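Once you scroll down, you'll see the structures, which are given as structure tokens.
What follows draws every value from the coordinates through simple rules; no lab data is involved. Just so you know, these numbers come straight off a predicted model, no measurement behind them. Cβ atoms are built from the backbone, for glycine too; each structure is taken alone.
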Structure I
Amino acid sequence: MQVLQAGAHKILRLELDPELVSNIARQAGFESKIQDQTRAMVLELTANERRSPLLLFDAAYPGNLGWFSRCTFYVDGQTGAVLQTPMLVANQLDRQGRPIPYTVMVQINKELPPTFRMPGKQPVTEQIVYSVLYNFLQALTSVGVGVCGQGIVRPLAGRLEGQGPTSSRD
């Protein structure tokens, strides 16, 4: 990790290892394609071995209350931000514009404000980001991740009000 300073402005710059990120995704059950950009790392993650959709669900729908009470990660549906992490999530869409239930895009921001804190108010480091990434991917496959609010991120699992079934592959 580096601290960059330009005048009164400071930025924390994470030095993430694409090979290590790929290994983390593989351990969590995902195939990954990684684009290592200057300011972010973008991961296209596919869980080909799953028979059911990834556990990204609508946290506001009353029928999903059981999921909501168990989840450890929440996504802002308007922005795709995974709350209290340097990550953003987006759906991958098929040709008809529907979310693919076994694939997500994850962006890990590598430039953060110096005041950025992870859960538990711990300062950000590469090792903590790796740990949170692994836990997030595990949550997508076993515990559940809640989408809070409507917007650019659409739920893939649970009861989907007015969206039809998502349990079959296209």
Structure II
Amino acid sequence: MTLTPLPDAEAQCAQLAEQLRPRVGPDTTLIGIYSGGAWIAERLRQLLGLKEETGLIDVSFYRDDFAEKGLHPQVKPTSIPFDVEGRHIVLVDDVLYTGRTTRAALNEIFDYGRPARIELAVLADRGGRELPVAAQYNTWDVTLADGETLVLARDDAGHLSWRLDHE
């Protein structure tokens, strides 16, 4: 299946911000999953006018397939610069697929404390769930052919865009 043209990722960020706006309160904070989710969370923080710094999370060590895949060569440090205890956290990722990345992120967040609520926001949901995970906020349900992967890219100016890779 060829997706042409791919949606405008910047416009999708604006749509996601509008979905989130009614639910954002003083206890709301964002945590983005590296790398695409981290970029989107930073953009959402700007669009929503949130003052608190965005949390950034790398789930490499929390994945249930770590033994199979090994360590990703570009592991980034997790940074959660706020107390998660009792907070409303919006976990942000670019693509929701099997649910395993989300599960790993939840495990890591709970190592920092017990939030009041965690919601998931993604730009794209490609189905194929292996775990009971669903996004509360989503701008695009997409079906990909076998061997296709959706990748969010960021250029030097910080502009986000989609590309479709073939295995």
Handout entry: Source structure (of I, II) for relative contact order in percent (Cα under 8 Å, 6 or more apart), computed value 32
Key = I
Practice task
Consider the structures I, II: one of them gives 52, 30, 27 for Cα extents along the principal axes in Å as calculated from the coordinates. Say which.
Solution key: I
Exercise for the section: Tell me which of I, II gives 0.90 when you compute FRET efficiency 1/(1 + (r/R0)^6) of positions 33 and 49 (r between Cβ atoms, R0 = 25 Å, to 0.05). Expected result: I
Problem - For helix-only ellipticity at 222 nm (-39500 (n - 2.57) for each DSSP H run of 4 or more, over all residues; to 500) computed as -7000, the structure of I, II it came from - result: II
